[in-house]
Structure P
Amino acid sequence: MDWEHHGVKIVPAGDLDSNTPQTPGMNRAAAITHARTGAAKLWAGTVVVQPNAKTGPHHHGELETVLYIVRGRARMRWGDRLEFSGEAGPGDFIYVPPFVPHQEINARADEPCEAVVVRSGQDPIVVNLDLASPEPAGAGNTPTPFHPNPGAKP
C-alpha cells in the first residue's frame, strides 16, 4: 500500500474549505470530506454561529452528529415539540442521535459560538420540520434558518 498518499491526512487550520452552503449568521468550513481526504463514512468541519442566530427545527435522518464546543455557548432544543433544552460551553460535547428533531441556538447575544462538527456520513441530509420554536422572541433571530433547504450541506 502507498501509505504516503493513502495514509494519515493532516488538514491545517488555515486550509479548511468554506466552499460549502452558507447561511446568514453561520459560517461553515469543511475539513474531512471524501473529496479532501478520502473519508468514506465521516464528515467533519467547523461552524461559527453569530450572536442571536439559530437553526429552524430539523433532523438529519439516519446520521449521527457530534458537536464539540470550542468557544461561546450553544443551546440545544429537541423533542417532538422542542420541549427539551440544554446548554453546552467550551470543552463540552453534544451528541444528536438519528432522526431526533432539534434546533441549535447561539445562547449568547454578545459573542459567536464556535464548534467542531462530525457526522457519521457524507450525505447532506437535512429534513426541515414545521414546528414552532419555544425560544423567546429575540433569541436567535436571523432572517433565515441555518438549514434553508434540504440540499444544504452540513
Structure Q
Amino acid sequence: MASKFRIFSTEIDATVDPDNADPAPATLIAFDQDPLFGEYDPDGADQDRGCVIRTLGGVVVQDFGVVEQDGVITFSDTNALESATVTALKTAYETVDGQFYFTDGYECWKVQFSRNPKGLKAFRNILVAYHSVTLFSYEIRLLVVSKEI
C-alpha cells in the first residue's frame, strides 16, 4: 500500500495530490508507509490556551480560545523509513524558518517543524538492523501555520 503522507513545498496552492501538481513541488517527501505500528494525531494540540492567575481570595482565568495556529500534528512509526527518506526529512527539518505543506491524503495543512520540543526524531531500528536491513523509526511533530484544505 502506497503512503498518502507527504511533506512538500511549492509555489502553487496546497493540494492533496502533490505527486501530480503542475508545477511539481520543489520539495516532495513521500513517506515509505503510513503509520501502521505507531500513531497519527492530526489534532494533537496540547498547547497552552491561557492561564490561571491566583489572587487574594480567588482566581482570574484567562482563556484565549482555540485558533488554527494552536494545532499540532504528531505521528510516529517503527520499521518504517528508508535512509533516503530520513535524509530528505533531515534536510527539510534543518531549513531555517521553513514552511511546508503536509497532507494525509484527505486534508492539507501549511506546517513547520517544531523546534521545542524537537520536531524530528529518526533513529535506526536496531532490531531489524541485526538482520542486515536498514530501516528507521521516527517521531514527527509539526506545528500548524494554517489549514489549507
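Readers should treat all values here as calculations from the given coordinates under stated rules, not as data from a laboratory. In this text, all values refer to a predicted model and were calculated from it rather than measured experimentally.
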When log10 I(q)/I(0) by the Debye sum over Cα atoms at q = 0.13, 0.19 Å⁻¹ is calculated, the result is -0.63, -1.15; to which of the structures P, Q does this value belong? Q
Once percent of Cα pairs over 14 Å apart, for residues 20-75 alone is calculated for all of P, Q, which comes out largest? Q
Answer label among P, Q for the case where helix-only ellipticity at 222 nm (-39500 (n - 2.57) for each DSSP H run of 4 or more, over all residues; to 500), calculated from the coordinates, equals -500: P
